[in-house]
1. Kindly point out which one of I, II the value 23.6 was derived from, the read-out being mean count of other Cβ atoms within 10 Å over residues 104-111.
2. Can you spot which of I, II the value 0.60 was calculated from, given it is FRET efficiency 1/(1 + (r/R0)^6) of positions 112 and 312 (r between Cβ atoms, R0 = 25 Å, to 0.05)?
3. Name the one structure among I, II that distance in nm of label points 7 Å out along Cα→Cβ at positions 72 and 88 of 2.2 was derived from.
4. Any idea which of I, II comes out highest on FRET efficiency 1/(1 + (r/R0)^6) of positions 192 and 328 (r between Cβ atoms, R0 = 25 Å, to 0.05)?
5. Please state which of the structures I, II yields 3.0 when distance in nm of label points 7 Å out along Cα→Cβ at positions 200 and 216 is computed from it.
Structure I
Amino acid sequence: MIILMDKEATSEQIHAVMEMITARGLRALSLPGSDHVAIGIASAIAPDVRPDLFNSLKAMPGVGHVVHVSRPYKLASREFHAASSIVRVRTVEIGGDACVLIAGPCAVENRDQIFRTAEAVKRAGAKLLRGGAFKPRTSPYSFQGLHQEGLELLREAGERFEIATVTEVIDPHDVDTVKQYVDMLQIGARNMQNFPLLIAAGKSGHPVLLKRGPSATLDEFLFAAEYILAQENDNVVLCERGVHPLDRTYTRNTLDLNAVPVLKDISHLPVIVDPSHGIGFARYVPAVSRAAIAAGADGLIVEVHPDPQKALSDGQQSLTPEQFETLVVSLRCVAQAIGREIA
């Protein structure tokens, strides 16, 4: 529910409306992006309470209109927040006019690997360095990441090459530790509905990169974002990374590029695309990367490794630094064609 105040509404009248909402055990928010003062109710309202609340609010001095919000998620909805959000990660802005590139290896393996990659992707145009310290793998015998050592190497590489960093966190208890080492927390596809983790990431106040689960609907995806936003953390970036394919012979997933314009229409949150997981084979990554920018994505997160054949995870979908540099050149042309640029 959104309450639009009259232009002439006094601060006392606005305060009275917010007090009436909170007195009923509901959360009142001042909403941006309107010529009038707008107040949103960010809590679930019981069906039997809604009519009485609607009539009470409509009768209050200074209230112009009371509007029901059609989306079940509130804080992630563009109805609640008309203007597109910009998420800041250090000096990098995601969601503005420029498309942002995030690049790096699936996993941090050693100092030489992460340093070589950081230097190369920074030179090519990436604004954030990605690298996993904790790797949730299907097999318990696969490489699980360097954990604490990986965090330390990622921070060291970020400082050495002056590039912001992002890594996946997989346990709610690790959030406070991980945020001390990186500039942005990633919640992976497997954990999209790990609600304790979403809440912990929200409470951290750190920027969060939230990946869509492989079987998740867009509503489920936005409800996951709502968990983070409900902790008064507005720094959420959505990431489309593909859904379960009909045929795994040729691609790892089916990259749902339909989701990009739809999400940007119904939500104010920035949307980026992961072409590496989306298709799963390095030779196809450039094509779907260009398609993602053309579809309106606010950026990409691309896997890059100095020697993909020796990578300890996801080598088959990782670009070499040289391939990434060539890709960036073509992405600049696509971005320019649609009136944007690569940051």
Structure II
Amino acid sequence: MLVVMKKHATEAQIQQVEHRFAEWGIPVQRISGVERTAWGTLGNHRPFDPDKIAVLDGVDYVHQVTEPYKLANRSFHPADSTIRIRDVEIGRPDEVILMAGPCSIESEAQINTVAAIVKESGAKILRGGAFKPRTSPYSFQGLGEPGLKLIRAAADRYDLLVVSEVMDKSQLPLMQDYVDIFQVGARNMYNYDLLKELGALPKPVLLKRGISATLEELLMSAEYIMAGGNPAVILCERGIRTFENYTRNTFDVSAIPTLQARSHLPVIADPSHGVGIREYVPAMARAAVAAGAHGLLVEVHPDPDQALSDGVQSLNPAQFLMMIDQCRQIAAAMGKQL
């Protein structure tokens, strides 16, 4: 339920409404706008008559919100949210933020080579996995802390931020000093213990859609993080599993505007995992920019055919820079910069 005060409601009227919620034992979040104050009721609470709130002095209207996610809901937060990390702002309507790098951090030479390419492209965030969730237990699982040290040093050398995947809550203390954005992968979208822990931390979280998740389930996972006290959540469409087998996943471009219509959180796209085949990644990146994505998360490797993980979907430097040039033209046509 959303309770909106009148434009010129007094502080006394606002406090009266707040006091009534407390009397009834109903948890709420206060939303203070430029011209109005509002509240959203959170979680499960005993039924009560909305008219008891509607008749209070200063209340403009009461709106029943049927979706189970509240904090991530645009009804509770009509304006788009932006997430600022140093001089980078994710979610602005006039900018598409580029995050790029290898699937896995493999060596000092590899991550430094990629960091230089990423910087040249105009990207602001370096991606790379130190811990890798692999389908096979025999596949490369990442370098762990040595990999985190390598990506942090490379990012600092080229003045880039770092986004890297956390697989388990036990890794959080180790990773905090190395990463600027915690990435939650598709396999962990339902890892509610991890999401709760991330909700208690002050760093942004890039939350990927699960391979079979509905958009509501993705928003409910975001709600776990936000309910813990961390509002800095970035939603990521990365493709879902369908009956199609010509591509690794089916990239759901429609998810981008759909999520933006229902949530105020920034929405980015991962075209690399979206299709999982190198030659199709640029087309999906262009489509994501045209659909209004706030950012792109792209895999690039100096020599994809020799990559230790996901080489088949990683772009080589020439392909990557050509793709960025194409996406930049599309962004410009929409009045944005990339």
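Just so it is clear, none of the values below were taken in a lab; they were calculated from the coordinates. Everything quoted here is computed from the prediction, not taken from an experiment. Cβ atoms are built from the backbone, for glycine too; each structure is taken alone.
1. I
2. Only structure II yields this read-out.
3. That value comes from structure II.
4. When FRET efficiency 1/(1 + (r/R0)^6) of positions 192 and 328 (r between Cβ atoms, R0 = 25 Å, to 0.05) is computed for each of I, II, structure I gives the biggest number.
5. Values: I: 1.7; II: 3.0.
Structure II accounts for this read-out.
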